[in-house]
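There are structures below to look over.
Just so it is clear, none of the values below were taken in a lab; they were calculated from the coordinates. It should be emphasised that the depicted structure is a prediction, and the values quoted were computed from it without experimental measurement. Cβ atoms are built from the backbone, for glycine too; each structure is taken alone.
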Structure I
């Protein structure tokens with residue numbers, strides 16, 4: 001759980017794929033957005049009910065089944081507004097009940113909590129991260145010492161390289177990363193400074209090397225839970 005004077009991020013690890021489902025609770029209005037509702041969303045609904053929090057919005061980082069299979073359950077109990085990027089809606093192709101479609105750079109207001117939507121393609125064409133305060137809800141774009149796959153439908157390793165390069169250069173080092181999966185159980189969250197030091201996907205200076213590592217090397221030499229990798233180790237792994 002991460003908390004500021006204005007909002008609290010409740011993280012629940014749910015389902016067989018170690019998904020994190022987040023509840024972004026705005027203190028001023030006692031309302032919240034649920035991010036990537038999936039699997040045992042009854043636990044999230046119960047948490048909100050116990051704390052007297054009203055869920056008003058559903059934020060989707062992307063449309064893969066393991067991040068969206070609980071939407072209907074949430075809508076059975078709330079009148080929450082669904083938000084996703086327009087590019088992801090086109091990729092997904094699912095008919096949703098009046099979703100609000102966004103572009104990168106748009107802002108969502110949950111009470112007095114402002115959430116900036118970052119368009120972060122690579123895992124899917126319309127993948128998004130949500131930036132609020134000093135926190136980044138990253139979905140499957142960036143994990144603790146890892147990043148999302150690019151070999152699934154809609155994945156693009158060159159786009160992922162550009163996305164991660166932009167995140168690395170634009171976000172302050174003390175930004176707290178909240179990933180979409182708990183693939184590094186000893187470190188469920190991390191700072192961007194720590195990721196710049198130990199995440200192999202942030203170590204490559206050109207797209208060709210990144211693509212080689214993401215598509216042909218990483219899954220052969222690393223298994224979860226992920227631990228830190230030095231830049232030297234990452235570079236050596238593609239020259240064996």
Structure II
């Protein structure tokens with residue numbers, strides 16, 4: 001049975017205009033300053049309809065949606081450099097490819113044995129985890145350089161709304177159940193709406209600094225970071241609005 005939505009779901013936001021283009025940036029300050037962190041393999045229950053911590057699938061049970069053809073081609077090129085020792089399902093990928101079209105006509109990574117073809121299982125010598133992520137660490141590279149775009153962004157979400165006059169409003173927030181569509185209500189557990197994941201030692205905007213810089217550009221990220229640092233100084237003697245998940249404790 002799906003869990004109810006988080007009560008009192010109030011968030012703090014900040015917005016500013018882009019000096020170089022017709023765009024307004026809107027950021028979810030509440031999430032970005034929270035101590036959310038990925039707990040894959042450390043209590044993550046996965047995204048199935050029941051608790052499945054023992055599978056160590058994380059959010060990889062349904063495969064990754066490629067945002068466009070260049071995203072898919074980039075990952076295909078990188079996948080070709082992986083070895084059998086690094087990637088559990090390399091042989092299956094060589095035979096059938098890494099992607100397919102789902103019923104909705106979307107191009108996604110193939111599912112093998114109940115999860116994404118790139119997910120090494122816990123019985124594999126590397127241990128459980130995305131082969132692309134593991135190899136990025138081995139090579140001293142950022143995971144975002146190797147993984148599908150939607151994968152390295154999670155749980156951040158970027159939404160671009162274009163007005164009639166062509167002005168773009170770009171919102172950066174957390175990925176919630178509602179963003180999964182109708183299936184989101186059936187998830188037994190989702191990390192941005194579960195207190196178990198709010199155990200990090202750094203704020204999200206620092207922990208996911210490389211991802212944010214890639215999503216919005218280095219210049220905009222520096223502006224956001226400066227604002228949040230100034231905000232922290234201004235409220236040092238006050239109590240900021242905590243993340244709604246933590247307000248339910």
Thinking of I, II, which structure, once Rg/Rh (Cα atoms, Kirkwood Rh), for residues 10-57 alone is computed, gives back 0.97? I
Name the one structure among I, II that FRET efficiency 1/(1 + (r/R0)^6) of positions 18 and 50 (r between Cβ atoms, R0 = 35 Å, to 0.05) of 0.20 was derived from. II
Between I, II, which one scores greatest on distance in nm of label points 7 Å out along Cα→Cβ at positions 114 and 202? II
The highest value of relative contact order in percent (Cα under 8 Å, 6 or more apart) among the shown structures I, II is in II
